[in-house]
Structure I
């Protein structure tokens, strides 16, 4: 029986991970970590009986201790608590589903403790991929992608690299989001509730906004570089509006392998948890008799500059992807709170990148300092 820790257990990926645990019945939960939703976390503690539970805020943690006083669970808080959840001794796999750069330190700690990582926190690789991948190789730890696109690529590559077959190109698919085909001037009055209506996927708020701006796809491009050991120019984004093809790999002989399926995040989550074995997964299946066509489009870089800014950040390397990510995190937060207009998200990212003096090969402290400087810059101007 496998044992897991779930960081971000009350979010979209976390709750779907626990749904898989519930449906299969052969995975134990050692630790759960959440931001502030202690009502849901209490329910999860009572159902899955973890040894440890973490809440980011200590006041919320104190309240949770009172709520679960009848349960044999240790409740911790803050970054120290998150790291404790990531390194819980009995856990074999750590599902990193927290949002943002907060995931870097617990992921590093989990790898150092010899845990396999089911990675749903793309910001960790975007900002610290040079640290994470090297450390994982050193410790013999597997990084198992949970993002649907990276899971698709991972599945396409299954057995190929072992045979020495080389990647020519990764074809990273994108739905185009809810505003595909819109011109920039048409987006001026977009509200949070408009941007949160993704046409295909049910996801958390931040990633749904990121999908609408194409920033999410830019983050995934940088993540793919680190996960699969390719150059940025080998990652080509292709818009596939139906979200049927989750990504493709072209090999040096011209053959292209694709992974197809319904837009259901439980498939890549379950694949990571049970890799290399597949398990039955209830749910809708693709019906190729009903699927009339599969369309492909070029991404619109003029009206969705977030993607081109991501390529610029990735090619600059060093601390520039940190700035790209941090600026986006803060801008999306401000947009969701209705403090800035929709189009300001990518404008803020661009201004932050233009203001930054890039440092090559940053250590963790320099990564966190670049994040802090970016936050301070944005607060001073916006």
Structure II
């Protein structure tokens, strides 16, 4: 099996890294994160011009025609830059929902705008008491007058304050924990009854709670087949996990590089501390964790479109759990080797630490994915 990137994939990766190093430095990133909107619409549109936002969308819908391998090249570069824009929320979770289940009218309404950076679409699937159980859905969609009425509350919706629309997971039939009866709906953010309670997340990006109070939708809001949305939701979350792992890999690689540079210049007893064997051992352990994570990201990406859902999810959970442990290790080592300055606001090390800490619980904690992997392996 050939694991080398194609010429186009290499160009995509190199272009993303070059632009972000030049235009999205740490100071510029902090200004964007601290601004009232919390993101740069100008940068977002430029991401669209570069093809990053449509990299996994069909060419007929304004995309690049690539897939998850292209997506992780961009995600890794964004992670290394600590980018706060909603790439995971919109480009992976939101756009892929429409690309995979949307009818021609839904695709033409949303996908060109998502690919160009004119629109942002967030997936609203988590609820307060669901933990990481995707089948636990209490938000209700009731058929009425040839359309639907949605009521409920979604929590931790990535990119919610910026979203022009939402892919809302709601129950059209059955009890709260049943696997059947789950449907997906496209909801415009300006629809009466839709409210967003936004907040800043731990790593400086934005998320929010989505409140739906008797939101009236037409029949054309249904995305895919009524009552059969859980399989699509599970696939979307798996794709999101792969992209999140690539983002974490970018952050880990940046920490390794920056820590290596720091210990080469920081002196103790008139010599760089990098000359101390114990420091060298720590750097080697960090390097091993980063490279192991790189292999795990690739493994998960190669399984992301596997026809057997259990095989796909098992590989993705294995990667998420293993990378989560390594991400925590690399982040902790970077802070320790920098000393107290490693947790200051003025240095980017602490910000990478926050991003990786958030990653460990994003789309399922390490413990959850260890349990999921064990369960899926037992039934294999």
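One of I, II was used to compute distance in nm of label points 7 Å out along Cα→Cβ at positions 164 and 252, and the result was 3.6. Which label is that?
II
Computing helix-only ellipticity at 222 nm (-39500 (n - 2.57) for each DSSP H run of 4 or more, over all residues; to 500) gives -14000 for which of I, II?
Considering all the candidates, the number was obtained from I.
Quick one: FRET efficiency 1/(1 + (r/R0)^6) of positions 52 and 140 (r between Cβ atoms, R0 = 25 Å, to 0.05) came out at 0.50 when computed from one of I, II, so which one is it?
It must be structure I, since only it matches.
Using percent of Cα pairs over 17 Å apart, for residues 172-219 alone as the calculated read-out, with 55 as its value, let me know the right label among I, II.
This figure was derived from II.
Which of I, II yields 30, 20, 15 for semi-axes √(5λ) of the Cα gyration tensor in Å, for residues 4-155 alone, as computed?
It must be structure II, since only it matches.
Of the structures I, II, report the one carrying the highest value of FRET efficiency 1/(1 + (r/R0)^6) of positions 100 and 348 (r between Cβ atoms, R0 = 41 Å, to 0.05).
Greatest value across I, II: structure I.
For structures I, II, which has the highest computed value of distance in nm of label points 7 Å out along Cα→Cβ at positions 60 and 356?
Once distance in nm of label points 7 Å out along Cα→Cβ at positions 60 and 356 is worked out for each structure, II has the highest.
On mean count of other Cβ atoms within 10 Å over residues 228-235, which of the structures labelled I, II is highest?
II
Any read-out appearing in this document is the output of simple, stated calculations on the displayed coordinates, not a laboratory observation. Computed from a prediction, not measured in an experiment: that's the story for all the values here. Cβ atoms are built from the backbone, for glycine too; each structure is taken alone.
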